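**Q** Some structures are shown below for you to check.
Values quoted throughout were computed directly from the atomic coordinates according to the rules given, and no laboratory measurement underlies them. All of these numbers come straight from a predicted model, not from anything done at the bench.
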Structure 1
Amino acid sequence: MAWQSISAVKNNHIYANSTGTFPWDRYSAEEALQILWAAQLFHPEQFKDLNMVEKTQAFYKKYYGYALSKENAEQILKGQSPIK
């Protein structure tokens, strides 16, 4: 089957999974963020007040003792590596 025939591809509904210290879709501490990210992605109206940048920054501060910048949090949420 050609990828172009898949509905998600036709409608541009392909999303890069977030990766911080470890891919969010694997068993890791960041899996909790994956659940929030996916919930907001699939149910935006129910999670319209959820600020994933702030949640991600707070998570890194609380669990890793690291002050994640807004820019790095945004990169992570877009599935981009925050490391250059």
Structure 2
Amino acid sequence: MSAIYNQTKNSMLIENSGTIAGDVVAVSTGSFTIAGGSDSSHYGVMTGKNLTTESGNIGTITHTKDDLHFTSGYLLLNDNINAGSYSVI
């Protein structure tokens, strides 16, 4: 089961200043952008389903239909990324 699953044709933007625990799957054909929190006191965490950032608790971000963009903000990423043949920018 995924923490976030998007199968629409629309673009998806995640602005994360909390914790997303579990896999993030975007099978949409639209763009996918992830932004972090506004400062070091409000950063976003993306990790596995057990809510920790230990090496045995790694989540997965999957978006294989378009580029995956990381924009501004503070983000702790404890996920593997599957972008297929597209880029992570």
Structure 3
Amino acid sequence: MSTPTASRSHSLTPPSLLQRLFNQETLLAWLFLLPSLIGFITFYAVPGVRGLYISFTDWDMLSAPKFIGLENYSDMFQDKQFWRSL
């Protein structure tokens, strides 16, 4: 006795990455996260990256910053007052 198998005329393909990223639930989740992300980027990420950039420069805030690389860190680690403060 043979059992008939149903053949599918259309194959089910998984949703693409764009379809998964932009479905209604995901979009709603991003909308709820957006205020926190804007705050994090504004108050933490941008100042942190800017501070890191400034730490690699010699800048007196009156003239253009001059890139000096790790010289500020070298001076800091050679300073005796820095080590006493730790």
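**Q** Who wins on Kirkwood radius over Cα pairs in Å, for residues 18-65 alone among 1, 2, 3, i.e. which is largest? Spell out each step's value before the answer.
**A** Numbers: 1: 11.1; 2: 11.9; 3: 13.5.
Largest calculated value belongs to 3.
**Q** Using the calculated result 13.8 for Kirkwood radius over Cα pairs in Å, pick out the matching structure from 1, 2, 3.
**A** Working: 1: 13.8; 2: 12.9; 3: 19.3.
It traces back to 1.
**Q** Can you tell which of 1, 2, 3 yields -10000 when helix-only ellipticity at 222 nm (-39500 (n - 2.57) for each DSSP H run of 4 or more, over all residues; to 500) is derived from it? Don't skip to the end; give the middle numbers.
**A** Details: 1: -10000; 2: 0; 3: -15000.
This value belongs to structure 1.
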